[in-house]
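Taken together, the values in this text are just the output of simple stated rules run on the coordinates, not laboratory data. None of these values were measured; they are calculated from a predicted model. Cβ atoms are built from the backbone, for glycine too; each structure is taken alone.
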Structure I
């Protein structure tokens, strides 16, 4: 099965890419993905200040800067994985460093 892992955290404490790459927990998680050959694609997202939100209401397009809702946690990245089942996806998600102080949301991909 294929899953999207939405990597969520408080943007104010989000580490830089250099800090993330030097983090032993992140290195171990990345090595686990490699060992499982589970990662299909992953990307870190720019901060919510760079977001643009589009809504259409009553035929009118509304475009606003920033996220749709004010929230402390934000989606800071997404990783697409392929694994046997939800149990394996949970095992993968719980190893991500953001699971320790943020969250990793697992979503099945429509196929």
Structure II
């Protein structure tokens, strides 16, 4: 499953330094991390809306857009997909409630 994401990560890395007039990834990167983060937020909102009001295919499309923009953001911050996957592996088998409680610094 992560093969497609790994391939997409590689394509995004290649296109970051392309001409912004010919590459959407390069254009996003030229506009900076704040703009990329904004796009992630927009796509997350569209995914939520599709989950609540759209059909299955709309949700699939919005989820794909969200993953794409998240990978663009991770790349812009030099965070490898492998690091995120390793964190998910680390959390495997841990209750979400217990994991969240362990993060609290109160």
Could you figure out which one of I, II the value 48, 35, 19 for Cα extents along the principal axes in Å was computed from?
I
Which of I, II yields 50 [relative contact order in percent (Cα under 8 Å, 6 or more apart), calculated]:
I
Out of I, II, which one gives -7000 for helix-only ellipticity at 222 nm (-39500 (n - 2.57) for each DSSP H run of 4 or more, over all residues; to 500) as computed from the coordinates?
I
Using the calculated result 2.1 for distance in nm of label points 7 Å out along Cα→Cβ at positions 38 and 54, pick out the matching structure from I, II.
II
Going by FRET efficiency 1/(1 + (r/R0)^6) of positions 14 and 94 (r between Cβ atoms, R0 = 25 Å, to 0.05), which of structures I, II comes out largest?
I
I have 4.4 for distance in nm of label points 7 Å out along Cα→Cβ at positions 22 and 62, calculated from one of the structures I, II. Which structure is it?
I
